[in-house]
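There are structures below to look over.
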Structure I
Amino acid sequence: MTSNIESATHKNSHTKFKLYPWRFAVVTAIFFVILVNVMQFGAYGSITPTVAKHYDTEDWVINNLNVWNLAAFFFSVYPGTWLLDVYGLRPAIITAAGLNAFGALLRWLSFASDSQTTKLGLLSAGSFIIGASSPLSADAVTKAAAHWFSGEGRLTANAVMSLATPIGGALGLLLGPQIVNNDPNNVDFFNMILFILSLVLGLASFLVFNNPTTPPSQSAEKGTIEFKQGLKQIFKNGGFWILVVVFTGVYASFQLISTFLSNYVTPYGFSEDDSGNFGVTVVGSGIVAAIIAGVILDRTKAHKVALKVLSVVMCLGCIGLYFGTTNSNLVLVFVSSALIGIGGLPLMSISFELGAEATYPVAEATSTGLLMTVSQVFTISMIFVTNALAESGSGKLWKGLICVIALSFVAMVGSFAYTSDNRRIEMEKSDTSNSLE
């Protein structure tokens, strides 16, 4: 079987481009691969003390597994982007699924050793390998949308695949307490469940093919430039780097809120249940907004307008979160959480698409990979900064919330400075023979 899927129907001789039903299988497969990867990244977040007790270690050792995960991202982002751009979606997604399942297997096999050092070694190695698989799948979403969807469906497809990240994170946090149930003896069983899910859902990766037989658009037909040449072009593209500032501000704000939400609100009288409900509000409103935005923007092509409007919405949400939290106003925190979700989640997939538009004909995985790399580095540094801003004694993080407001404000200002042309869209509009079956 080749990396291109053959058409099951006869092509009309007057039709230049074509959409295949198989594109939905590709989206679903990539969604599942990202889902199980992110699920494992956050799996111990809600059960850290119990996991630490099981491995006879300190909480910070378990928390540092995410450091291994993030370190692996930086280690593998360049080869991952190269594999995607040079060899295509199929080998990259299959490799991502395989690495993810192997990492989960190592974490589960930690039960077989009586040595604490070996147990923690397998746990850390598994986390590193899971992190190494992340760029292969996360950076594939824009490329898959470009190769399998026309201009009327790319952003919606991108948004759907990108939603695997918040949904996977939420599932990881939800499954842990349900399966482990505060019993350290259940941690090995939880690790086994994660391995089985990674293996079974990872098999969907074999549904992914590089390209359809007939391309869905002119940009897909023309293809992209060589990987190293693309890197040289992208570093000279000023508009793209303005977009990097916007995306980094949005991504860092969103991740800081997701990571520290409980730490932000509980010192002001809110319960952990309240914190969980705020988090659900952020994710739930963001999922709905991302899908709606994708459908609308695929029709209107008003990506740059949406970038500005949604960045304002997110900034207002961050400001509201500060005042709602510090004044213990439950309703204001809920409203602000919804605004953060509505503004933040759609902006991520929109930024990926604008990155591809601003840098075309550079390969899509290159622009997405750079957006993710810069934002990840900055977010990690801001996590350390936020930890240092907690007030001694009370633990209040109002200074951290000020940082979140500042980041969202920088993103908002940057969105108004972003004026790059949508090169891919304009090229496709100029093609009078762009007929689609």
Structure II
Amino acid sequence: MKIAVIGGGLLGLSVAYELTKKGVGVEVELFERANQLGGVAGSMPFGGGEVDRFYHCILSSDSDLLELIKEVGLEDQVRFKETKMGFFHQGKLFPMTSPLELLRFPPLRLIDRIRLAYTILHCRLFIKNWHPLEKKSVEKWLIRLGGRRTYENIWKPLLNAKFDGGFSNIPATYIWSRIVRVSSASDKKAGKELSGHLIGGYQVLASALEKAITANRGRVHLGANVKEIVIENNRAVGLLTDNGFEPYDKIIVTTPALAFARLIPGASEEYRRSLTDIPYLGIVCLLLGLDRSLSPYYTLNITDTAVPFTGLIETTNLIDPRFVGGNHLVYLPKYILPDNPLGRLPDEQIEEAFLEDLKKMFPDFHKSWVRDIRVMRERFVEPLHSIQETWQTPAVHTPVDQLFLANTSQIWPELTNGQSVTTYGRRIAGELLENFKIDSKTLEASPS
């Protein structure tokens, strides 16, 4: 049985790896349009070294991701370290790593700090079923739990920065999921926040997965332009690429929904339209390679409206600079909606504007500190889910026979990260293999 997997990001690689590992007799081929695997988790040459295009970290609670890393022989390349988090508020930096620092946070009154702490504890300890949160506005929910002053000073600026101002219809599930994940980074015994990374970044994991797939008799095609998924009588029968038509028994697509819709002109117009209706956040991110560190914080959350970044992530407060060309790496991300003109500005204008805003945070900053600089853009980074619209998430089993969709829009309420993607890839591969009824005893697919 021949199975095609379209998309060579971590999700597509995880699906293909699990299929080749568990599916005896399965012929798996993965197609990636770019000349490099990894997608948004990929790397690039920068500042004399190889660095992640975007920032990533591993938490000690990322069990599936760490298990996958171990399976492909990279366990000894993982490094964990205590990290610090800060806030930039009204022109000043404040530490916000420990509960004590939260309770000392000067911009809030004592009662507001207590209510902020209560909001975090409420999410961590008392919410086990997230489904009721889907019906609640994140704004109203946060005001009810933490009060309006806390909302206006902390949550509203963070939500504005994350959702490019368009969070009025975002459910409370988002904040709950984020708080639960961030709090899982804490070493409860030591009272410290621990984060980890792979030496060489996720690109090393992508390369190891490629080797494992080929070792399991799978094939990986880079620079592969899939023009169309050929559909006959409402059944996917193969792929049309630059090399012509190739038949496949099953096709699994891991791309964003809009890209998937363009590949299936033979599907119903109603289904294709439902895919194009799924909104995504994009990102514009300025990466700086500096000759010195800016602050002791791995993550700086920004609640100062004078600075437009979503945050400031200094990854070399986690990663030893010697692993990334000896530079101090600072990522300045700005999440954007599709109609934000920032996404269409030339790199030079973005560099100039972002550096001016960075100087608002660090008045001593000088351009002479910059060893290298790069603007990265990605159109599809994170799918947006609206209040009570989880039902609109596309199903894995599409209306087209033998055609399956597995992408990040289905991971909700988990946030898109290495752990959630690899967990989902493993689960989907297992479910599909069960559906195909392929194991060591049988190679036949179940009836449609």
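For structures I, II, which has the highest computed value of distance in nm of label points 7 Å out along Cα→Cβ at positions 36 and 412? Write down the numbers at each step before the final one.
Details: I: 4.2; II: 3.1.
Sorting by distance in nm of label points 7 Å out along Cα→Cβ at positions 36 and 412 in descending order puts I first.
Given a value of -25000 for helix-only ellipticity at 222 nm (-39500 (n - 2.57) for each DSSP H run of 4 or more, over all residues; to 500), point me to the structure among I, II it was derived from.
Working: I: -25000; II: -8500.
Structure of origin is I.
Comparing structures I, II by FRET efficiency 1/(1 + (r/R0)^6) of positions 116 and 244 (r between Cβ atoms, R0 = 35 Å, to 0.05), which one has the largest value?
Values: I: 0.25; II: 0.05.
Largest value of FRET efficiency 1/(1 + (r/R0)^6) of positions 116 and 244 (r between Cβ atoms, R0 = 35 Å, to 0.05): I.
Further, regarding this structure: Thinking only about distance in nm of label points 7 Å out along Cα→Cβ at positions 68 and 428, which of I, II has the largest value? Write down the numbers at each step before the final one.
Details: I: 4.2; II: 1.1.
Largest value of distance in nm of label points 7 Å out along Cα→Cβ at positions 68 and 428: I.
Now, a different point. When distance in nm of label points 7 Å out along Cα→Cβ at positions 84 and 348 is calculated, the result is 3.9; to which of the structures I, II does this value belong?
On the way: I: 1.4; II: 3.9.
Attributed to the structure labelled II.
Only the coordinates and a few stated rules stand behind these numbers; no lab work does. Everything numeric here is computed off the predicted structure, so don't read it as measured data. Cβ atoms are built from the backbone, for glycine too; each structure is taken alone.
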